[in-house]
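**Student:** Next up: the structures, one after another.
Readers should treat all values here as calculations from the given coordinates under stated rules, not as data from a laboratory. Since the model is a prediction, treat every value here as computed from it, not as a measurement. Cβ atoms are built from the backbone, for glycine too; each structure is taken alone.
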Structure 1
Amino acid sequence: MTTHPENPHWSVPVFLVACTWVSVLSTDLYTPSLPHLPSLLDTTEQAATLTMSVNLAAYAIAQLVHGPLADRFGRRSLLVFGMATFAAASAACALAPSIEALIAGRAVQGLLSSVPSVVVLLVIHELYGRGRAVRILGFHGMAVAVAPIIGPLIGGYVFVYFGWRANFWLLAAFAAGVAVLVLRNVPETRGERTALHWRPILRNYGATFRQRTAMAYLFPMAANFGVLFAFITSGPFLLIDHYGVATEDYGLWFGTVILAAVAGAMIANRLGGIVDTRRLQRISLVFSTGGVTLLAASVLGGFESLYSVIGGMTVFALGLGLMNATGPLLMLDNVGDLPKSAASAVSGSAHLAAASGASFLVGVFHADTALPAASIMAGLTVAGLAGHFLLLQRPQ
């Protein structure tokens, strides 16, 4: 059995954050380039958005595999392998001669960048007690939230001065460095090695979906992730093409939204272990739902603007930051005796399935207004709330 320190070194959460940064930056670093890809690669806006939705679909599917692989080969080993091979996939994206090749490269990126979303949560859950885990996840949320702030800022300037391919070269170098840091500094937390028998693994996934209380907490998390990626996919086109924001300034507006998510994570970090986790989760629902309601009302009411869109998303993101620090723990606490790795994989896959679907729909119904994105966000929010409260009313 693998052992790990009872008091992990303070740097461990930092390196776990770096792993998640790789995953987040795989999208946020090049989003300012999205509106320009149609002309640069002689393609359509719908094809350009496929570089997002295909990546997210691959991300979602791969997470169902990463949980069992983490049990078989170990958390640290899978993280190192994922980061190293992701670096190679990023280099392939940088060399892509066509939109078809870029879409294929982005799919491979999605398969590999999904490793941290499963493994990092497992490591935190296994290294820290519940109260401390909430605070660590709060720190993780705050630190990770910096990536989507600086990602579009850096990506915008890199695009302007060096072109869109340079962003993928930068990502490849960063992922390779993170692989080395994880190998040297992150402890292995897996217990007994588990053989890869897929029938019991699939049974565990099915059993996880039947845990109603766990699914009640998963529904709004996945829905909110879909809302976020509806904005991430539509945002560059709306802000740059429709509202006239300069490419290099896109990150400043997007950063406003992410700063609100940081604030939500900070609140969770300060109140974790003091305020009941379920109460913090309910507060997160109020803010996330309120933000989407404000945005949708401005669009449907005919007073849509850059400020109404950013304002609504900012309120939403405050709730998202809170939920990211509370929802995963509540879900894992309600899967009974089922493997936590299976639950973590199901959670991550559901998140990205919602994000991929939202991104795909935004591309299909692309328009010069925020109406398609706002409609998709509102639909996801309603579905998340309905699933949450209906399942809580029908406990195990």
Structure 2
Amino acid sequence: MKRVVSFLIIMLLAVGTACAERVVLGAEQTKEYLPLLKGKRVALLSNHTGLIIQAKGDKAMRQQGDTIHTLDWLLGHGIQVTAIFSPEHGFRGTAREGERVASSVDEKTGIPILSLYDGDSKYPSKESMAMFDVLVTDIQDVGLRFYTYYITMYRLMDVCAQYGKQFVVFDRPNPNGWYVDGPILDMKHKSGVGALPIPVVHGMTLGELALMINGEGWLKDGAKVDLKVVPCKNYTHQTLYRLPVAPSPNLRNMLAIYLYPAVCLFEATPVSLGRGTDKPFLCYGHPNFNAPRTEASVYGPAITFTPNQSTQKGRVCDGVDLSGMSEEEARKVGFSLRYLLDAYKHLNMDNYFFRSFFELLVGQDYVRKMINQGKSEEEIRACWQDDVAKFKIQRRPYLLYEE
């Protein structure tokens, strides 16, 4: 808890320095959506990230300080919120990855929280859909194909189209929104960690992605949902936006968020990412990682750690510490295979290095095959460059912000 609070304080200080040109979130722009929501029953897809920063001087503010949750913000403006949908990690953002989260009731407001990770179905029931007229999404994504918040939004767009419900997105910046990279998902690998034919790093906000989902006919049977996106102000795709709170339990700072596109691929290998240590997604290692200490320092100093969450739980791992890398360097690296290839080289496991769901994360069959063939990162990257260029053209009509 102390770590999360410290992160919040640091991020608030950073946002506070942005003065008049700070990014104004979609949720703050009440004139754009209050007329639409007044007098209607509203469901809210959100979690602990649904914070409004520096929304001072408004009568809806119920607390001293610089933050208010969108739920309280809507209630303070007289909006009738009848249900809350919660994504992976739950409404409070404390559950582990993929962990079952039961539906409950918000203690503060008495509004039912309908979990979409309750172990039964990741789609709302017919009874849940009867509880509202309009669904509002306000959640902080990190802009990656295997990060599940956008998939929850996509599923809710689908059912809202089926039931004739309006769908509103309060847009938020994408902290990895300044570039596009990685293989496009081959839809034969569609799963709970990849739902759309987009690159690993798609470079879009949730609002832009929602427009693309609707415009490209990606909903069931090519249906269209009644969609409204409330854009941010003072934001471009080159804005280095610092998140006000950790978006999920193991992405605890901006360095982890910048490294996540590259190191998340280890989830489909026997390599530990440091889950259960104080450096999740900031290191990688394995009990048999046999790189000499000097060689391990190519990407970071050597590290020894014992994870308590992963296939290597409780085993001492040797590996590489990335926690001392600067944020600037991590942004330069972006989506890269360098760490994956480093571990592959030093574990000498050949195809046993990969778990069966590797393709679900990376999106294409050729990556594993080329790594096993000893191809370089440059050779592998060349295979997706044309696809990325085509995707950037395809997404252009849906962009709300300057590239």
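**Student:** Figure out for me which of the structures 1, 2 the number 16 belongs to, where relative contact order in percent (Cα under 8 Å, 6 or more apart) was derived from the coordinates. Each step should come with its number before you reach the end.
**Tutor:** Details: 1: 28; 2: 16.
Structure of origin is 2.
**Student:** A value of -27000 was computed for helix-only ellipticity at 222 nm (-39500 (n - 2.57) for each DSSP H run of 4 or more, over all residues; to 500); which of 1, 2 is the source structure?
**Tutor:** Numbers: 1: -27000; 2: -8000.
Answer by label: 1.
**Student:** If FRET efficiency 1/(1 + (r/R0)^6) of positions 38 and 238 (r between Cβ atoms, R0 = 25 Å, to 0.05) computes to 0.10, which of 1, 2 did it come from?
**Tutor:** On the way: 1: 0.95; 2: 0.10.
Answer by label: 2.
**Student:** With FRET efficiency 1/(1 + (r/R0)^6) of positions 174 and 214 (r between Cβ atoms, R0 = 35 Å, to 0.05) derived from the coordinates and found to be 0.55, which of 1, 2 does the value describe?
**Tutor:** On the way: 1: 0.55; 2: 1.00.
Label of the source structure: 1.
**Student:** I have 11.7, 33 for Rg and Dmax of the Cα atoms in Å, for residues 270-341 alone, calculated from one of the structures 1, 2. Which structure is it?
**Tutor:** Working: 1: 15.7, 51; 2: 11.7, 33.
The read-out comes from structure 2.
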